[in-house]
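Participant: Input: structures, listed below.
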Structure I
Amino acid sequence: MVDEKHCPTCRQLHLFRRVTPAEEAHIAREVGVAEARGFWRCTNPGCLWVQPYHVQKRGFALPKETFG
């Protein structure tokens, strides 16, 4: 499942997809297990932005060395 959202890193609309299990595990280490569910990632090539579905301000970029 994908959905179009504004990506603050790309500065335009892009498709977002649900994060993978590996991405979710990293997010859980950053924000806690309970908060990690429901994150989505921008699908623009090279973009590392993840965010909760409806809460862009709680988003952040995944580390390039791991997910780039």
Structure II
Amino acid sequence: MKAELINEFYLLQQSRVANKYNDVLEEQVYAPLKDANHKMTTWISERGHMLMSLDVRLYNSMKHLRKKYLKF
């Protein structure tokens, strides 16, 4: 009986260590990576929207200049 209790106590400690390791891993590795990934994707998305609006403005300006100066 005593050996079984010691074994159960050892298994309980091991499970706590695994849970603590998972918490530390989540807190120190996965959370910062998730935050950095979110920042990069939002930055890339904002840059893409900015470039698309710039492309539309350029196309409209070129169309206006073609109509004004390149009359065939």
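Taken together, the values in this text are just the output of simple stated rules run on the coordinates, not laboratory data. Since the structure is predicted, the reported quantities are computational estimates derived from the model, not experimental observations. Cβ atoms are built from the backbone, for glycine too; each structure is taken alone.
Participant: Can you spot which of I, II the value 4.9 was calculated from, given it is distance in nm of label points 7 Å out along Cα→Cβ at positions 21 and 53?
Facilitator: Answer for the origin of the read-out: II.
Participant: Now for a different question. Taking Rg/Rh (Cα atoms, Kirkwood Rh) from the coordinates of each of I, II, which one would give 0.92?
Facilitator: Source structure: I.
Participant: Of the structures labelled I, II, which one yields -31500 when helix-only ellipticity at 222 nm (-39500 (n - 2.57) for each DSSP H run of 4 or more, over all residues; to 500) is computed from its coordinates? Provide the component values of the computation, followed by the final result.
Facilitator: Numbers: I: -6500; II: -31500.
Going through each structure in turn, the value belongs to II.
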